[in-house]
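Asker: The structures come next, written out as structure tokens.
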Structure P
Amino acid sequence: MQPLAKALRQQGVDPDLSHLIDTIGKTCKMIAQHLIQGPVNKLHGCAGTLNSQGERQKQLDIIANDLLKQNLLAQTLVSGLASEEEEHCVIGDPKGRYLVVFDPLDGSSNIDINVSVGTIFSILCAPEGQIDDQSFLQRGHNQVAAGYVLYGPSVIMALTTGQGVDMYSLSQDGNYYQTRHQVKIPPHTQEFAINMSNQRFWDTSMQRYIAHLLEGEQGPIGKRFNMRWIASMVAEVHRILTRGGIFMYPRDNRDSMEHGKLRLMYEGNPMSLLVEQAGGVSSTGNTNIVDICPNDIHQRVPVILGAMAEVKRVITYHR
């Protein structure tokens, strides 16, 4: 097993980009320690505040966001950052080469019940000129790196720099070591993840597809499926990268879900790049997610991603 820094050197990754990824990794180690000590330090529960989207914040949401802001803004490489917890972007060094986008603590509703959560990140090249919210509105194809850190029984970073997906596990010596190389998602699956409690709100195409899955061997798809739902996108995608599957969070007919639930910049794009680099597909049901030109840093999209053959099947239902 080789350490993260050595693996990135061997891939020919730009040293500045490697340093930035290392900074994110080190910050996630700090977040992991806060999660471990959460009950002891009375950090569970809500903070009594709302984020930029009007959602209740957990105490650890704020801590994770502050740690990432502090450590990234200390890097002269970072000209700006955008977070799910911030209404607008935060300006860094005007000479910085990179923009960093992140969801500091995905799945934080799971914190109090000790179920896996994670940090999602995306790195873009900074455009010339003064940085503002518009600077971040780049297609997912523009990402120079994307990944997540899963806080579970072990701490694992999944990372792509456009050369496939590798996984790195945090060791007791404080270093990340490569434990999986060139991860591939099987094209076929018999496992799906979706929040079935929203079924009555879905459009007809998704209703039909899920109904056919549930019919198993007797239905038109002709095979039995198992269902999973963790309510943490990091955990859901990690399962797909580990053993395959399909994850879906479609739009529905409620006003708040008209454009989908998940954020394009913080969740959709980085997870889509990971999945595509591992041989999977990511779509809204009509459009490849990384092809979307964002119009707002907090833009929401429907997300369907995972096994190539199964995602393509869902797309045919939408068509």
Structure Q
Amino acid sequence: MNTAISGLISISVLAAATAVAPVAFADDGAYSPPRTASGRPDLHGDWTNTSLTRLERPDPAMPLIVDDEARQRMEGMQARVTAAANARTDPDEGAPEAGGAVVGYNYYWLNVGDNLAVVKGEARSSWIVEPANGQMPVSNEGKARIEQILSRRGYADPEGLNPADRCLVGSRGSGGPPMLNNIYNNTYQIVQTDEEVVINVEMMHDARIVRMGEAHKPAPLKQWLGDSVGRWDGDTLVVETRNWKRDHGNYEPVFLSEEALVTERFTRVADDELLYEFTIDDPGFYTQPWRGEMVFRAATGPVHEYACHEGNYAMSGILAGARRED
């Protein structure tokens, strides 16, 4: 088996990077976005957040802004990892040993990206910008709650499996909010009217419906991706989301309690770019509100249908194996 797949994300090389002065970001109102018939910025289209940049910084000591030398070193290292992982598999190598790690043979199904994200003209080592160390500020209470959640992840408990393994929501926070980049299927289709904005998430089958100018539904009405309501702040779409179904709120990497409020801001800053900002205010898991910035670029292709063994035929095998082991 090609062991280079273990180098999936090589961003740790950025620990040697040094901070640089921010590159000027053109936010002086010179860009005028295309507009709908009612005069609102037009966010329609297919967008992608594919990038080597991830939510948290691999090393809290590294800077948010990455200099050119470190960026080239990291992207070059990722290119070498990708090339090695895509090398032809030796047909005489034989099957892997039983009980070993379950890994892919190559990168065929993956699309982790080739470059660090450039947000506001700056190459970024994480989406998180506050706190300054690029880490989610999980409280001691939150850590205890997370430990309890993860203790049920064993395959003997079907309801303890994370919702992506059960084919209920997209993995690694791709459906959001906040909407995070995955190891593949990072395309989002936005459809916009004056009454609603719908975000079709390629990963799994999630469709976020943002109701414009309305109040939140009653708290007992929980939804998988939360209850999202929107409004316009000038040319920025502001979306506030509450009331997640508990299974999704208890799902990594961003855990959300019953008290959580996630505020997102979508601003079209170029014909081919959306600035995406998000703030998580959740005293149930975190010591303080924390904030991130991301870039969505125009996608080169449409959203593709995703099939996650619908009905999850793997579950019967997983449970049968656990019962046999018992």
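Asker: Which structure, out of P, Q, was distance in nm of label points 7 Å out along Cα→Cβ at positions 249 and 265 derived from, given a value of 2.6?
Answerer: It must be structure Q, since only it matches.
Asker: For the read-out log10 I(q)/I(0) by the Debye sum over Cα atoms at q = 0.09 Å⁻¹, a value of -0.43 was computed from one structure; give its label from P, Q.
Answerer: P
Asker: Let me ask another. Of the structures P, Q, report the one carrying the highest value of FRET efficiency 1/(1 + (r/R0)^6) of positions 33 and 297 (r between Cβ atoms, R0 = 35 Å, to 0.05).
Answerer: Q
Asker: Using helix-only ellipticity at 222 nm (-39500 (n - 2.57) for each DSSP H run of 4 or more, over all residues; to 500) as the calculated read-out, with -8500 as its value, let me know the right label among P, Q.
Answerer: Working through the options, I get structure P.
Asker: Supply the structure label, taken from P, Q, corresponding to relative contact order in percent (Cα under 8 Å, 6 or more apart) with the calculated value 16.
Answerer: The value was obtained from structure P.
Here, each number is a calculation from the coordinates, and none is a lab measurement. As the structure is a computational prediction, the values presented were derived from the model and not from experiment. Cβ atoms are built from the backbone, for glycine too; each structure is taken alone.
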